[in-house]
Structure 1
Amino acid sequence: MKKQIIKALSFITVFALCVSMFIPFGYSEAKAAEKKVKLNKKKITLTTGDWKKLKLKNLDYEIDDIEWSTTDKAVAKVSRKGWVVALVKGECTIKAKVKATGKTYKCKVTVNAPDMSKRVIDPEKPIIALSFDDGPGPNTSALLETLASYGATATFFMCYANGSGFRVYSDVVREVYNSGNEVANHTQNHPQLTKCSSAKIDEEVNGNAEKLADLVGKGQRFLLRPPYGSFNDTVKQIANVPIIIWSVDSLDWKYKKESNCTELIMKEVKAQARDGGIILMHDIHKTSCEAVKTVLPWLIQQGYQVCSVSEMFEARGVELENGVSYSKCITAAEYKANKAK
């Protein structure tokens, strides 16, 4: 019995020695392999709207083995496959966590807004125009900063004296113009033009255009959006400029007092947004300007190039004719078909 106990203890001792020899070796190998695992990029710089694929090197894994996250989803988001989309100017960190080990790998992301003077709108990709009515007002300058941070532009249909208008905010008209956005006409006092005399239509439309020209330069043609979208042949004839309506009504004016205003606006935009569309919003409402911070990144994620009305039509090769009304532009598919003829 004593011999058997001694024999058993000897076996255990030998086994323990063997284990002690091999475990450190295996552990070291595992640690060495772990050190080789890294992201393909530690630092990337993107422009608003750009996409970039991140992946872990020296590690075999399935999609669900990695948990991707961002420290600021307003700046850039990341998909479960590691695709990073740049949304707005700023910085954030993208993290890839290996679920099996808990090890996290990081990539610093810097997002820049594009140089608007060099921006080229691709007519073969989705485009949507953003437009604002009834301003300018106290929220317009901040809205311009938001647009610039997302690399977007818009058309501003302005009134001289609707509320404050550019009778008060004349400097903002120049700010809109100088920032590469489009200045357009929404009449002097926001009347329903179809209920006005010819003389009144002329005063409201052409009088407003003259005042805009005094601020941003003579010899320009200002697109017209008649208040309430209401026009007739008399308005067309007297205005003698392209009339721009809309295809996406955000109903921001209706929801401005609701606690979930942005959510309601987004619901309208998501339901109605289409390639070649024109979105209607109002920069006189602070809630609308705040909602743009949610509207723009969603549009960009859907692949839209967001620009002014004139930029969209010019990119698609459609001439805006005087006295003609437009609620949308041709689509990328229609553009390609016309190009192929």
Structure 2
Amino acid sequence: MSDTSGRQRPASEPTTETERANERPPVVAVEDLGKTYPGDITALDEISFAIRPGEVVGLLGPNGAGKTTCIKCLLGLVEPTAGTIEVASVDAQANPRTAYSRVGAMLEGARNVYWRLTVRENLEFFAGIAGNAPSEVRDRHDELLERLTLAEKADEPVRDLSRGMKQKVSLATTLARDVDVAFLDEPTLGLDVESSLELRRELDTLATERDLAVVLSSHDMDVIQDLCDRVVVLSDGEVVADDSVDSLLELFRTQTYEISFEAPVDTDVVSRLRTTCEVTNVDHRSTQTVVTVQLPDGNDLPTVTAEVVDAGGQLHGVSTVEPDLEEAFLRITGGEES
């Protein structure tokens, strides 16, 4: 067997990035993690999961699911009442200073940078907190500034930058020193479409090239679906899903189609379709009608399209409706997106 480069690969060698990652020790390992607040309020109920080098993992959950508590426990901001957390194979509760020296965080709702300082001064300050002298990390910072298109703004105060640039500076300070895992909470919040897409591309590249583990939390399911290898979904303090994005989408994949047709005004094709399958949406447009249908087990698409023709409709087209992560998330949690 050969890989895409033509190199002959032993049969026992892992064939995918996920398989190769799974052979290495996890960067973050959570085992039976629990947190109970006064009043016997259980925020986390003995949850377990692991994150390996190079993985981008989405942490999702509706309001009250325990997501925020989980993130705070992982960052050492909240003391868990049960279980263990290991970061880079170090017990984070027994040796917090050592464990969290390998962690970077970009938190939503807080100023992650000092706006009166220049871009470069921010990078030097946050690297300095971890004991890195400016001369030791100069090359690293130059690379980050170039990669995030901040080089020309390196000596400007952050307060003078655009919202998108400020988000990039926040990301740069998170990576201003060598870390094994980065926690990013709503990294694209408030950005325009172009800035959001650019930041996503850079995050994906950084995770791959630096073998960086990333824990990503976002309300934007497009961001999660674009960037994440896996998602961990919390609900009522428990892990209700922990799987690859592709596997979760496949789990909720149904035989759903959009059928477009033109029919005389006095011909009710939709009523005919309702006798054959489940009609979930009807969109009357200027020249045609588009109906979204779900096929029951044992039925097939030719049977449904034949109903359109038999009812007097002129078939224009049929397209498959693919599930998205937002739909999967809502079906897993049985609630509203958060």
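We did not get these values from a lab; they are worked out from the coordinates using the rules stated. Worth saying up front: this structure is predicted, and the values here are computed from it rather than measured. Cβ atoms are built from the backbone, for glycine too; each structure is taken alone.
Brief remarks on what is shown
- Calculating FRET efficiency 1/(1 + (r/R0)^6) of positions 117 and 269 (r between Cβ atoms, R0 = 25 Å, to 0.05) for structures 1, 2 picks out 1 as the one with the greatest value.
- helix-only ellipticity at 222 nm (-39500 (n - 2.57) for each DSSP H run of 4 or more, over all residues; to 500) from the coordinates reads -9500; which among 1, 2: 2
- Which of 1, 2 yields 1.23 [Cα Rg over 2.2 N^0.38 Å, calculated]: 2
- At a computed 3, 11, 15, 15, 12, 11, 10, 8, 7, 4, 2, 1, 1 (P(r) over Cα pairs in 5 Å bins from 0, in percent, for residues 93-164 alone), which of 1, 2: 1
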